[in-house]
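S.K.: The structures considered in this document are given below.
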Structure I
Amino acid sequence: MRDTAKHQGLRNQLVTSLKEKGITDEKVLTAIKKIPRHLFLDSSFEAHAYQDKAFPIAAAQTISQPYTVAFQSEVLTIKEGDKVLEIGTGSGYQTAVLLELKAIVYTIERQHELFKKTSLFLPKLGYKPKKFVFGDGYKGLPKDAPYDKIIVTAGAPYVPKPLLSQLKVGGKMLIPIGGDTQIMTLFVRKSSNEFEKHELGNFIFVPMLEKKA
């Protein structure tokens, strides 16, 4: 697992491009500058690792576009020690960014092939989520709730109520909602039964599916 000066140079270029697209959170940019994204892809696709685009990975899933990862991380204003529930571990790249931001991460993946691969791979890079679960993201992880932040990394046709219920008062959930194109939607929990909703533009994600694959 090599990370060379050339890779670091490509990451610096990627960070410059993210700044040009409006990402300003220095902690998020530092995380992206540090994480060897090429190691999250099959080595034959290494040339694509630092382009700002999504890319296919195993189980018909994708590794999210770096801009999308940076945008979601910035909107959630992750603070050190925040308890974060991630729905859709995928390659583990977003998980690594959350861990670089010093969050305490609980992450769920429904594709067993990805769950097995990523649960072995992340610790090799030194990234250790608090809990890594093979399960149904629509249900969340109620046993460990409430969470300061919830991040959903797949396009949901509707907002899963169990996830809203697992958010602490004052907490934020960021979820892409819709069909082929999704609207990135931020929910802020104001009280036990009141949520503030903000729509933050169009994105494209793989669909969020129910139950374990």
Structure II
Amino acid sequence: MTIRIALADDQALIREGLKSVLNDLPGMEVVVEAESGEPLLDALDDHAVDLVVSDIRMPGVDGIELCRRLGERDDAPPVLLLTTFDDSALMLAAVEAGARGFALKDISPEDLAELIEAVVDGRGGFKPISTAGVAERYPYPDDQPPLDAFSDRELAILRLIAGGYSNREIARTVHLAEGTVKNYVSDILDKLDTRDRTRAVLKAITLRII
């Protein structure tokens, strides 16, 4: 099945380059392209897509605002944000806006294909960049939970949380009752010693758990 992609980038040459790379990836096709978030949102009224790939910094409606606006729509496609800036603050903003993927534009085509599939499948993906800013903004004690403290099911649910999925959406994705997912989420928050989902995701990214 072909993954239909909507692409937004204000720089024409970069947009064309990304379009070429995406169209060359097996099973992927750019069906919508725009120079900013506003025309892309308008185009989505007439085109069904499986994924939005967008630059973060654009004039008008940028990638962060695009995520927020799509989050207000029913059945909106997931968003993968790309940037040329190795800035952890942008990753924080992407997570908080509801992006389900994040990466630098110098990502290899192979890694990009893998990331796109993860986002479309609901697993989400945030390619590591410098997390110093994340750690500084959200400091945690030294006795952090090791990766093996989480079961495979908990890690899968944590990745879906990072993708902005609600408990109901997670339940449908992993084929569990919503109440069971709620219990898993509670256990994950306890293990990460956090009280809310956003902080849990940021901490998990900082600790390279996801």
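Coordinate-derived values only; no laboratory data. The model shown is predicted, which means the values in this text are computed figures rather than measured ones. Cβ atoms are built from the backbone, for glycine too; each structure is taken alone.
S.K.: Assign the value -14500, calculated as helix-only ellipticity at 222 nm (-39500 (n - 2.57) for each DSSP H run of 4 or more, over all residues; to 500), to the correct structure from I, II.
M.R.: The read-out was computed on structure II.
S.K.: Here's a follow-up. Can you spot which of I, II the value 2.5 was calculated from, given it is distance in nm of label points 7 Å out along Cα→Cβ at positions 26 and 162? Please report the intermediate quantities before stating the final value.
M.R.: Details: I: 4.1; II: 2.5.
Matching structure: II.
S.K.: For distance in nm of label points 7 Å out along Cα→Cβ at positions 66 and 194, find whichever of I, II sits highest and give me its label.
M.R.: If we compare distance in nm of label points 7 Å out along Cα→Cβ at positions 66 and 194 over I, II, the biggest value is for I.
S.K.: Continuing with the same structure: Which of I, II yields 13.1 for mean count of other Cβ atoms within 10 Å over residues 10-17, as computed?
M.R.: Working: I: 16.5; II: 13.1.
Computed on structure II.
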